[in-house]
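Dropping the structures in below, format is structure tokens.
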Structure I
Amino acid sequence: MVVGVARLRVRIPENRSLKGKRKVIKSLIGRVNSKFNVAISEVDCHDLWQMSEIGISVVGNNQSVIDSVLNRTLNFIEATCLVEIINTDIEIIHFS
């Protein structure tokens with residue numbers, strides 16, 4: 001079993017409130033869920049109105065498939081133009 005985990009720090013440049021941030025993050029999570037078979041959630045920076053940390057995970061049996069899914073997901077998030085990706089950490093964990 002292979003688990004891929006990505007942690008993104010994103011900036012929401014045009015945002016002016018926590019309510020606006022929730023709307024953008026909820027929309028982004030919904031779009032990713034409808035397009036990819038991954039688990040995604042806001043994991044940190046809940047009280048900051050222009051920053052967020054998003055966690056994404058995917059499980060499979062082949063590292064190349066996991067890499068591909070994570071990279072396509074990150075490219076999709078960047079292409080939406082809803083957020084600006086500041087930092088990305090990706091980790092692949094192998095279980096035997």
Structure II
Amino acid sequence: MLEADNIWNLFDTYNFGTEVASGKPAPDIFLEAQNKAKLKKEELLILEDSQAGILAAHQAQIPVICIFDVKKPKAEILVYTAAVYPRLDYVIKLS
């Protein structure tokens with residue numbers, strides 16, 4: 001999809017589920033991304049649309065914003081987020 005949309009070059013690093021031992025809600029994928037980016041957790045922000053992703057970010061102790069898609073995560077999961085937005089363009093306004 002990144003190649004088809006011609007945005008592959010907009011990212012510094014990539015990581016995929018096949019590179020980690022456990023999938024979400026385990027924090028492995030986000031900790032691997034942090035490792036590749038060589039950044040501190042407080043320098044990162046995760047954008048997630050799923051309960052499992054929010055839980056993984058929380059377990060990784062990295063701030064997360066929920067951009068819900070079809071199904072909004074349950075309230076007991078949303079307490080782990082810094083914010084909840086209905087669309088990605090809300091995040092752009094934060095910068």
Exercise for the section: Using relative contact order in percent (Cα under 8 Å, 6 or more apart), single out the structure from I, II with the greatest value. Expected result: I
Handout entry: Structure from which -12500 was derived, helix-only ellipticity at 222 nm (-39500 (n - 2.57) for each DSSP H run of 4 or more, over all residues; to 500), options I, II
Key = I
Practice task
Out of I, II, choose the structure whose coordinates give P(r) over Cα pairs in 5 Å bins from 0, in percent equal to 3, 14, 26, 24, 16, 10, 5, 2, 0, 0 when calculated.
Solution key: I
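Each value in this text was obtained by applying a stated rule to the coordinates, not by laboratory testing. Because the structure is predicted, anything quoted here is derived from the model rather than measured.
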